[in-house]
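J.: Presented below are the structures under discussion, each in the form of C-alpha cells.
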Structure I
Amino acid sequence: MNIGSQVNTYPPKGHCAVPAEDWFGQLTLGPPVEAVPCAFTPEQYRASIAEAHRYLQAGIAKYHQGVHHAALKAFQKALQVYRELEDLTAEVQILIVMTRLNYSLGEYLWAIDCARQSLAIANLLATKPLMQEALSYLGNSYRHLGDLDKASDAMDQSLKLAEELGDTSATMRALSNLALIHRTQNNAEVAAQLYENSLALAESLGDQATQEQLLRNLGNTYHALGDSAKAITYYDSLLRFARDRMDHQVVSKILRNLNSACYALGDYRRAIAYLQERLELVRHLGDYRAEAQTLESLGIAYEALGNGSQALQCREERLQVALQLSDELLQRQALTSLKTACLAVGDFERFQRYINYLTDSM
C-alpha cells in the first residue's frame, strides 16, 4: 500500500530533475563578434543572431504560456540558425532545453534523440555539467520506455560525473533516479540504500521538497521489502512534514500506511493511535468512505488487543456510516462484520436492532 508521489507537471512522478524555472537562465544567445564564421559577413552574422534571438524569445514565451509544442518548434528554428553559425555552445544549450521539454511532455523518444545530440556536443566541448544532465535524461527516458539496462548504464555515468563535479544537487538527483531504476528492476534493497544516500544530501541542502519525496519513496520501498520498522521510521518523518504543510489528504494516507506497518509488527496500540488520529481527520474532511475504512481497521486492531467491546463499537459506527452513504454493498459488509463482533461478545440484541431497522426500511 504505497503513498503516491506528489503530482507535479514538472518533473514527471518519481524523477528528480532540474526545476523548470532554471531551464532558460543559462542560454547563450550568440557567440562573440570576433567568432563570426568566414562564410558570413558581419551584417549577415548580426542578422542571423537577431533571428536566432527572436526564435529563442518566442520559444520561451510559448513555454510560459503553456503552448509547449509551439515552444519546441521555435527552439528547433533557433537551433537550426545556430548550427548554420557553427555555434556549438549555443547549440548544446538549446538541445538540452529541448531534451527537458520533450521529457516533461512524455515524448521520451524525442527526449532521447535530443539528449544524445546534447551528449555528443557536450563531450566535444568537454562540458561535463551538460554531459551529466544529458545522461540523466537518457537514463530516465530509457526507464520510461522499459529499456532498463540502458537506463541503468546512463544513470550510473550521470552519477559518476555529478560526484566528480562535486555537484551535491546533481548527485542527489542522480542517486534518487538510479534508485527508481533499481526499484523498477525489483532490486529494492539496492534502491533503499541509494534513496538513503540521496536523502542525506537533501538534508544537507535543506531541500524540503526532495526530502519529502525521498521519505515517501523510502517508506514505500521498505514497506514492499516487509521491513515494517524502517517503513515506520520514514513514514513517521514524512508525517511531520505533511502535518506542517497541513496537507490533510497526504496525512490521511500516511496514517493509513503507518497503521499497516505497526499492525505487521504486532504493535497494535501504536496502530490504534495512528488510526484514531486518522479517524478524527477524515471526519473533519467529511470523507465517509475513508471513515468507514478506518473504523474497520480500528475494529481489527482492537480485536487483536482482545478488546471486543471497542471492536464492536467500531463495527457499529462503520455500519452507521454505510447507512448514511446508502451503499448496499458496504452495508452488507458492515452488517456481516457487526454480526461477527456481536457473536464474539454475546451481544445478540445489538445486531438484531439493525436487522429490524433494515427490514423496516425496505
Structure II
Amino acid sequence: MVFDLRRCDFRKCKGECLAMCQFVDYDEQQAKADMAKLIHQQPADILAKCVTCYGCNEYCPLGANPWDLINQMQQKTGLYIYPEKAKQTALGWAAKEDRIIKGDPNKPALSIGGFADALPYEKVFKGKLFNGLSLIMGGSYCCRAPETHMCDANSCLENLPSLIKNLSDTGFREIIFYHDACWGFVTAEALSMMLEVPFKATHLMEYIRNWLLEHKDLITPLNLKVAYQRPCTTRYNPHGELKEDFYDWVEQTFELLGCEIVERKYQKLNSMCCNSGIFPTQHDRAMDNVSLNLQDAKDAGAEVYVMFCPICTAVMRGTSKQMGMEPYHIIMLVQKALGEEIPIGGAGIGVPVH
C-alpha cells in the first residue's frame, strides 16, 4: 500500500492510527504530533516503538494507510533496527530453490512460497484435506511481505508483478495460498496496482471452510474452547466490502470443527501481533506482549490456542503450552478433527510443540 496524504485529514479524525495502537500509549494529541512529523519527513518516536503489525492502516478511519508512511520513514531514518543476521535468514526465503510437486491436474495447487525449507511440508500437507493438491514452493513464489518487518518498505510491492507472473506461469487455474500475505498481495494489492491476475487466488482459510462444508460426515466434533491468533497480514486482505472475509471463514471453520471461540479483548480489530518484528532487538518487550496476549486468552477460558501464520506459530507455541493452552496450527486442528496423525514437535515453523 501507499500512504495517501489526500486522505490524511487531522480535522476529520482523532488520531486513531496511533491512539488505538495496542503497543504504545498515545493520546490524540501525541498521535497527531508524531504523524505530522512523519508527513514532514522528520523523525518521530513511533518509528522506534512500532512493532510493525500494520494495525494503524486498519485503525485509520479515512483510509490514508499511515503504516506505509511509518515503514518508509523507518527505512529512511534507520530508527527501527533489524539485525543483519536475522534479516539474512528471512531474506533467504526469497532465494529458495523453486519446486512444483504435481498432484491431480483437476485440483488446485497449494502455494507455500518460501517456507519450504522451514516447514516439514511432507508431514504437514498430507491427509484428506490436501489429497490431490499440487504443491508450489520456492523463492519465485515468495511474496516477500516479511521484509516489511525488517525495515524494507519496497521489496514486496516491487516484486509483486514478478510474483504474479511466476505463479501464472505454473499453469494452475486456481492457487490456494498457505501464507496469508501472499493472498492479500495478489488480491487487494494487485488490484490497487491495476495488475491482472490470470488465476483464481484462494485463501487457505476459505479453502478449509469450503472443504469442511463438503465433508461434514468426516468430522468428529472437538468440543474445545479456542482462542485464535489473527495474522497481522490479514490487515492487507480485502475486507468490509466483500460478501465474506477472513472472520467469516475462521468462525465457520471453528463451528464446523465443534469449537467455541472465546470472547476476549485482543481479537479482531484489537488483535495483538506475535511481535516477531521486534523479537531480535527488543526480546523482553516482545515476550511481555506475547504473554499479555496469551493471558487474555487463558483468562477467557481458552483450552487451545490456534494460529494461522507460520511465524506466529514459531514465536508463540512454546509460551502457549507453558501457560496451559495446547498450541495448534489451524491445519493440525483440522487433522485432529478428522482423526488423522498430527506432526509432533520439531523446530519447523508451523509445527506446534505438544
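Values quoted throughout were computed directly from the atomic coordinates according to the rules given, and no laboratory measurement underlies them. Since the model is a prediction, treat every value here as computed from it, not as a measurement. Cβ atoms are built from the backbone, for glycine too; each structure is taken alone.
J.: Match the computed value 25.6 of mean count of other Cβ atoms within 10 Å over residues 214-221 to one of the structures I, II, and report its label.
T.: On the way: I: 25.6; II: 10.8.
So the calculation was done on I.
J.: One of I, II was used to compute relative contact order in percent (Cα under 8 Å, 6 or more apart), and the answer was 9. Which one was it? Provide the component values of the computation, followed by the final result.
T.: Details: I: 9; II: 14.
That value comes from structure I.
J.: For Rg/Rh (Cα atoms, Kirkwood Rh), for residues 102-309 alone, which of the structures I, II scores highest?
T.: I
J.: Can you tell which of I, II yields 0.95 when Rg/Rh (Cα atoms, Kirkwood Rh) is derived from it?
T.: For Rg/Rh (Cα atoms, Kirkwood Rh), the value 0.95 is produced by structure II.
J.: Continuing with this model, one more query. Which one of I, II has helix-only ellipticity at 222 nm (-39500 (n - 2.57) for each DSSP H run of 4 or more, over all residues; to 500), as calculated from the coordinates, equal to -10500?
T.: On the way: I: -26500; II: -10500.
Answer by label: II.
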